[in-house]
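Given below, in the form of structure tokens, are the structures.
Since every read-out is calculated from the coordinates, none of them should be taken as a lab result. Just so it is clear, the model here is predicted, and its values are computed rather than measured. Cβ atoms are built from the backbone, for glycine too; each structure is taken alone.
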Structure I
Amino acid sequence: MATDFPHEIAELRSTLESIRAVTDPAALRARIAELSERAAAPDLWDDPDAAQAVTSQLSHAQSELERVERLTRRIDDLEALVELGQEEDGADADAFLVDAERERTAIAKELAELEVRTLLSGKYDERSAVVTIRAGAGGVDAADFAEMLLRMYLRWAERRGYATKVLDTSYAEEAGLKSVTFEVDGPYAYGTLSVEGGTHRLVRISPFDNQGRRQTSFAAVEVIPLIEKTDHIDVPESDIRVDVFRSSGPGGQSVNTTDSAVRITHLPTGIVVSMQDEKSQIQNRAAAMRVLQSRLLLLKQQQEAAEKKELAGDAKASWGDQMRSYVLQPYQMVKDLRTEHESGNPAAVFDGEIDDFIDAGIRWRKNNQQVLAEA
């Protein structure tokens, strides 16, 4: 075998040690003990929301610790497997080393994923996410593109075992979506998906053009952290205007027969949030307020970041427009314009296989943050 196993195993251990330094297993164990004590309290479920937060945090901490400890065991087992292969001769030795190379590749992949997770250290990165997709320039193709992106993110979340909930849907007249807002509930959902924010571009032969011409269309993706009770974002009633209206949909049971949809306008900022996918006006108002508070929280964070950026000077790195292009004609290519990461399989990307793009985006963001810090 061509693999230099002693060197490769040393590299795996080095990467794992850097991950352990960030995740801090000792601190994780202390956190698990504290959360376990809270989870055992007899009055835990007197407040279902708080109870769910505690049990979710406990499960996440236990999963993080187990993942690090499991990788430690796997590297030890890999080293033993290599030693067995080196003690054998002929076909038996080759079989051991083939298995060892397969396991080395799998461990390296999992370490790379975990290493990216350690880069998510932002204030709200651990939160669940609220994602809004809006059709941009491009007419019906843009609306169809927005719906394609919705499916892409929902499939991505499904692959990771994250729960999703569509909060608001505005359908386009001919096909697709004018806009959609949905929640993604899972550990680090916001930190992970936040690199997806920006303008996405689609180039293809339009299925809506009877002359078969190539069409370029755009969609904007916004990702904000989900508000929590501890955030204390105060929104006075005098600062908002609430309008109710009848929900719209593609037909059938999706269309409500009462004025249950809610639109909240935040007067000081002009932020507008609409909700119509819950069953009652009260539920839609509560959902809209949560998203409004989340957007105000992000706005506050952006203002603080802008002040820091002004003090640090102008940054060359920018999210900008057209952060990613999806080209279906005249060739097949998805390319992130910030990271240069690309894929020649758009069908797989639209089916939710975007982890490589996300990982590259997280690394790109971290590198640019370091450049700014050193400037």
Structure II
Amino acid sequence: MKNIKTIGILGGGQLARMMVLETKRLGFDFLVLDPTPACPAAQVGAKQIIGSFKDPEKIALLAEKVDVITFDIEHVNTQKLNELEQQGVVIRPSPKILDIIQDKLKQKMLLKEAGIPIPRFLNQEDLTQAAKLLGYPFVQKLRHGGYDGQGVLVIKSEEDLKDAFKENFYVEEAIAIEKEIAVLVARSPQGEIKVYPVVEMLFDVRANICDEVLCPARIDESLAAKAQEIAFQVIEALGEGAVGIFAVEMFLSKEGDILVNEIAPRPHNSGHFTLDGCITSQFEQHIRAIAGLPLGATDLLIPTMMINLLGEGQGTPVIEGFEEALSLEGVHIHLYGKKEVRPFRKMGHVNIVDRNIDQVVKKAMKVKEILHVKGE
């Protein structure tokens, strides 16, 4: 197998930053393509090409200088990446996987064909007809471009139809959700697969953005094992091009069914807890996988809760409650180095660990009260 020394990343945000921080010690060099000068990854040792991660010329330049290309965001130029892969450039996961992930309808169709449990969905442009088939409420999702809760509408009544998306969408049934859960799965080029413990996710309803992640999820062991098995099946369904780490987001319905919602082909917000809670973080695991190295152990060392530090207001970041939060035992603060605050922008996260899961949650709620990133 080709010896990989220099890793190229399309996108230089917080996910790339944490990949660099976690694996520089393994001897890798990093080159990121990102439009923001001194992007978060560049601040911690990655070299940077300034430009759009959709620019075909800049992507080609990146490919010339690295041994493998990966991503910290999936909304990239897959047409150019497919061309480069055909020319022998090592890209992991394969851009063919990204083509599927980028189109949520294609994603659902692949999962359905593989027999993966998913919500009932329709490729239906007539929303009145969709309402007749699915009933109210139902969910409308943009096929392309949705991110951090954007591109999703819950249609509760005929009145909501006037504000619905007009094109580039599909619809699916609204699930009566008991919990939203997720499982990280890593796959190497040799086919080795490692599965992480199940997490439960809580969302900020104001922006429909993941706000808290708790591991282990507070569900029955049998359900947790079932969720891990389904996540394994998802990666198998994606095929041999699925190399790296993948987050499989799922619904646990009030009836006790587990249904796959979406797949993220990269390190994911639901896996940040692994930095302080697991033997191998998701970021090291991803780099191990794309570099063709043996995968690391995924055991949970200690109950962990992750809370996002979401921007409040707009302007230059000011952190309130930093020292008070750090004075609490088991609190680990991870800041992303972003120079501008925007409402609900992810400015960092905090991992809280404790042997007692109830104390983890209690401490996390205290941190949420006192720690804030505001713009001025």
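Where does the value 5, 21, 30, 22, 18, 4 come from, among I, II, when P(r) over Cα pairs in 5 Å bins from 0, in percent, for residues 105-144 alone is the thing being computed?
Only structure II yields this read-out.
Here mean count of other Cβ atoms within 10 Å over residues 169-176 was derived from just one of the structures I, II, and that gives 16.2; the source is I. Source structure of the calculated read-out (helix-only ellipticity at 222 nm (-39500 (n - 2.57) for each DSSP H run of 4 or more, over all residues; to 500), -8000) within I, II: II. Of the structures labelled I, II, which one yields 21.3 when Kirkwood radius over Cα pairs in Å is computed from its coordinates? Corresponding structure: II.
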